[in-house]
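Take a look at the structures below.
Rule-based calculations on the coordinates, nothing more; no lab input. Everything numeric in this text was worked out from a predicted model, so none of it was measured. Cβ atoms are built from the backbone, for glycine too; each structure is taken alone.
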Structure P
Amino acid sequence: MDTMKTQGIIFPQPNHAEVGTVPLPEPTPRDIVVKTEVSGVSVGTERWAYIGKRDEISFPNVPGYQSVGTIVSTGAEAKAAGWQEGERVFYFASRLAGEFEGKSWMSSHVADAVIDVCGPRANGPLGIHHCEKLPAGLAPEEAALTGLCAVAMRGIEMATISAGAQVLVCGLGVIGQFAVQVCNLKGAHVTATDIVDARLKTAGELGAEHLVHGKKGNLAERSAQIAPEGYDIIIDTSSVIPVVNSLFPLLKLFGKFIFQGWYPPPSGLDLNAMHQRLPTCYFPCAHSAEAVATAMRWAARGWLRSAPLVSHTYAPKDCQELYDMVAAGSDKFLGILIDWRKA
């Protein structure tokens, strides 16, 4: 098959990132071709992939699963389905060719993308969204992290969080910050905890009613005051097993626990402590088209705030610095964008 070529961020081996040439398959009538403007970094997932801890991802690979760009070419079937040149879209992954084909389910950190919007790839496994049109007036920078809001929304939808529920969100990275906002929009009373002062401050500005520092405060004592019978729902995004184990006793009897992080095996989860709460547990994965579209619509209307979550914007050429920072686990970053207009 003939191929196109573009520039993309490549993980050629663990702990190494570079900008290089990435082959794309020749577009079919079902495809659109998108010129990428901004891509958002999923810090947790891409960190695990960067250091070689995701078994389903092999090297070399192209990371990323949330990018925004403009359609520059539309196949006949795609056009008949309503996709038009000049429209701005949020996409999950590009089709790749050559040595990158099949190496990863991620592939959106590319300057140009070939996206199947009509065939089997359009929906993918787990009900994952593939490509959504941006609402009018929503800037690329505001949209590029909304995929992580959709990730948070999947867990929230699975647990059916209702108005008035007492919710604890542990871990205030981008997914945790979006979880705070979505739970607040649903009318829940949100307590947020983290060990980074700046992230706690942001969560308070975005709707958390109670803030508890994980090291400077006593979460168990504060929780006894906030939710004496325990939290109706606990959302963990930290993936830190000792932290997760410490949350189990804070759950209300017959409460709900959302394992919103990624928990690499082997696991040291204290299932006995969980057993004593008689909980319902949820293990969400990925995000749906409906959630992505909803997150962008809320952002366009000003109900959901994404800009306060962006702490760093990088040019693609600086990707090694970006991923070294992510791998080090610095507390000085939150949301990260890659600006392909600077490529």
Structure Q
Amino acid sequence: MQHTVDTSPYYRPGGASAPVSVAPMLDKTDRDYRFLARLFSPHALLYTEMVSPKAILLGNREVLLACNPVERPLALQLGGDDAGELKAAIRVAADYGYDEINLNVGCPSEKVQQGSFGACLMARPEHVAHLVAEMRSATALPVTVKHRIGIDGLESYEDLARFVETVAGAGPSKLTVHARIAILGGLSPKQNRSIPPLRYDDVYRLKRDFPHEIVEINGGVTQLSQIRRHLLEVDAVMIGRAAYDTPQLLAEAEREFFDPAFVAPSRGEIVERMIPYIVERQAAGRPPHTVFRHMLGLFARQPGSRIWKRSLSGGIARDADVPALVRRALARVPREVLERPVTAEPAESMNTVGAGA
């Protein structure tokens, strides 16, 4: 499924240098979603959900780290503040074929704060630099950092620049900057994705002030035109929930920023390609509904969407006849919807919702 191209002026091979990526999203960017995303874009950089080093060291490594080679280029995002645990987790992950290791310095959840990592680490730039240096000593892969433009009490551009200057000294391969501050008290993670205002100009300025750093922008990206605009100012763009809710955006990005010859599949083709994957996962003990949940929005705002969602929701038996079940649902969707390439949507269906991760 994957192939190498060099015909686009934007294209740079995988890992930290990919011009478009899909954000790590809790309970969304698991391996089943990533397989689906690859059908829309063979080259966009994908991320795992945030994984705790402790979980890797003490838990089921296969469940946490195993992935399909087709998911590459693929980054592993780690969330922690203990250099020893991070290094040990990176060494364990070395056998699983990742292309990048990312440190989460942006998650604002209370649980993460209680662990002293995520966005609260922005108050400790020297410690973040130490973590990055130690992580780099444990791997030859790019080590990158995803952070906010600030947190409560450290909200100015000058605070951001001081953080980046310190962390950059440790040699991260890329800085992914969510263009909102994180409010660590009083807002939920969901509210932190929408209530603090976007400050894209601060990220643009950061790239101008630190021209030798690879700077990726994140937050509120829902349209191809926004990606184009951002790439005039920074090196890369990370798409959040729009990539999950309206995956045709990924197909558009693939064609524009990676491979101009990319032929976008139809929704019907995507579903047909998913069937053998679901059967394979089912044989390995994965209940069908855990894959179906990522496919429920495939026909959003299209005729047949409701019956499609009803058919693949609810109590589906672990040993269900997946091909028969899926094809019965497909039969209820109009042929013109099934056969239309995902990049040839009616204009009204391209309106995206939600904010970036």
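Which one of P, Q has Cα extents along the principal axes in Å, for residues 182-245 alone, as calculated from the coordinates, equal to 30, 29, 21?
Checking each candidate, the match is P.
A follow-up question, please. Given a value of 2.1 for distance in nm of label points 7 Å out along Cα→Cβ at positions 118 and 230, calculated from one of P, Q, which structure does it belong to?
Q
Out of P, Q, which one gives 4.3 for distance in nm of label points 7 Å out along Cα→Cβ at positions 54 and 302 as computed from the coordinates?
Structure of origin is Q.
Given that helix-only ellipticity at 222 nm (-39500 (n - 2.57) for each DSSP H run of 4 or more, over all residues; to 500), derived from a single structure, equals -7500, which label among P, Q identifies that structure?
P
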